[in-house]
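These are the structures in question, set out in turn.
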Structure P
Amino acid sequence: IDAIGTVRTGGGSGRAEEKTLNAILTEMDGFRVRKDQPVIVLAATNLADRLDEALRRRFDDIIEVDKPDKEARLQYLEREVMKRQSGEVSQKTLQRIAGQSAGMTIADLERILHQAGVKAARKESPLTDQLLEEAFEEIRMGEAKDLPDRDTLTRIARHEGGHTLIAWLGGNPPVQVTIVGRGGAGGYMEREADETRIIYTKADLEQRIREAMAGRAAEMIYYGNDEGLSTGVSGDLSNATHWASKMVREYGMSDEFGQIAIRETAHLGGSADGPLSAKAAKSAERIVRKQLDMAREMLEQNRSHLDLLCAELLEKNRLTREDLDSILPPLSGA
């Protein structure tokens, strides 16, 4: 419907489109109500915010169709895999992909299955867990990169091992960790998204920052305070800074500012680049620094587990939740 129903601008260039819209509005107002011959108008759009308000008012019901949740994604994957009679895909793999595909549409999942099917056809094999997982990672993260030299790979393993161990010790077990680079990442650790959760505590956000900084903490343990500073922390640092800044500026979670939102203080004479903002940045940096120090201390206390984790990563390139269960201490509260 947005092809003819966008907001009217009043400009000359859109006069023909506005005439069409006005005609539709007039027709919809003029429908007679007859129980034996009801007129039902259905329209669909992906650009609801661009529709003309008068047009929106003509519809009695507006139904938002959200992206599928985990259960819907799982049902779709199960149904489609069942259609492929030669497939050998396990329920565990389907559940993992359904859990890690938060934000994807059915069309995205369809592309993944198609890609997996192409891979299977090329190999003249049935659809397997490995082929489906490869297709999933390629669609989501990009093609796998060639493995770097041994020293670089070892550094990546130690970095990702740090993330993984701090997440594990914090009660947030990853579903996978890999040192195979894809897209802009040299390796990555991943947890299943909690799609139903909307509220986080100060401790939750501190854990997020601690996990983000754990890769750098691990590098500092293995390579020292200076050589442990590498460019591999770029994305992690952005993530940690994001949450620390929100804690200070929006959530009232810093000792320096207490229960105020910095972004709401412009009426007090503040500015985006004034002394108040500089003080907020320093407060956020202290939060990040504290969590970096905590991550390093926790990793040093669990050095044997970190060493084992890195060794396993270097041997297998990718570890699943089941692998982690076998080499790391029992989860807290498990």
Structure Q
Amino acid sequence: MAVKRALEKQYIVESPAKVVARGRPCILLNIIPNAVFFVGVDIGSTSTKLVICDFNFSIRFSQIEPTPTYTEPSKFYSWLTDLIRRAIPAAIRDKVQGIGIAVSGNVDSAKGIIVSGGNFGMHYGSNIAVDEISKRLQIPCYAMNTQVASVYAEYHFGQFAKTPNIVNIGLGVGIGSGVVSDHQLLHSGARNQVGYIGHMLMPGNPYRCKNTGCNFIGCLEAFTGGNSLCAIAKARFGQEGDLTTREVDQMASAGHPGAVELLTQAAEYNSIGIATMIQMYAPDVVIFSGGQCRLNGFLYLQTLQQLLKRMPAERQNFKIGLSVLGENQGAIGAARLAYEQLLNL
């Protein structure tokens, strides 16, 4: 059905039949890259990434801009639709056939509702209707959680593409994960979030989660999320001015006792959450992504060390890698999901 639909729309065309010695002639199909385009948007806590992909999924355009703090639906609709309109060149406007919107928060993809985006101020129950975005843009839109989009980007385009079982771990302002199990993407709903490890309760963690959709005491993200780590470090170190996670990580690498203690504890909490995902889903590969995943970073290396110590021998048969898709990971995955919606895959 997908091929038939693509032929009808002339996204692909038939080449002349190739005559073979026996059997039916072989019909070759050629993709027309410029025939159709897809937009992927990834709305994160601090920045929003946007990509435009052609039918070959080559990125033709990308941009990043700050994510505004959410205040009300009308302003959110206006900001997002204006962002997308400005990004799409007039020459291809009629060829954009789908927009995928990934959100760092709670999304009910089946009902087309963005329930919350706690790290940029969108409280649980905000219930942003994706249909309204589609109506304003006159382009079909589809929404999903950022980690769902991220792991799907890894499954199709990452260094371990087509691996049957993948868990993507996102360590950034928020902490989350996405899952592909037996080649199937596990979607999240409003009340059945998949891979919501950032809100696992960590024994001994006294901090309250600042995510507006949570507010529990003891969440993993309340300690190891980027903003949380920086706030704890600033309070403990008596630091004046702002701190970044990169600066805290560099302090630990340089031997700062307080930073070493803080990030060692953060790594322990991270390893508990990640080990739980591994025990539940038995992945072939675990991919790390996000702003706190630095190849030679103190926190990243400590997290890996503690994770491997924690895992039983029968579960240590998985590969570990850092995402090669960079900061556009979630946006690429969102565009791919929009593509699949168009072709009913």
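Summary of values
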{"item": "Computed 19 for relative contact order in percent (Cα under 8 Å, 6 or more apart) - originating structure among P, Q", "result": "Q"}
{"item": "Origin of the value 1.02, where Rg/Rh (Cα atoms, Kirkwood Rh) was derived from one of P, Q", "result": "Q"}
{"item": "Parent structure of the calculated result -11000, given that helix-only ellipticity at 222 nm (-39500 (n - 2.57) for each DSSP H run of 4 or more, over all residues; to 500) is the read-out and P, Q the choices", "result": "Q"}
{"item": "Mean count of other Cβ atoms within 10 Å over residues 123-130 - structure with the largest value, from P, Q", "result": "Q"}
{"item": "Which of P, Q yields -0.75, -0.79, -0.87, -1.03 [log10 I(q)/I(0) by the Debye sum over Cα atoms at q = 0.20, 0.21, 0.23, 0.27 Å⁻¹, for residues 179-234 alone, calculated]", "result": "Q"}
{"item": "Mean count of other Cβ atoms within 10 Å over residues 155-162 - highest-scoring structure of P, Q", "result": "P"}
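Laboratory data are not the source of any read-out in this text; all were calculated from the coordinates shown. Note that the structure is predicted; figures quoted are calculated from it, not measured. Cβ atoms are built from the backbone, for glycine too; each structure is taken alone.
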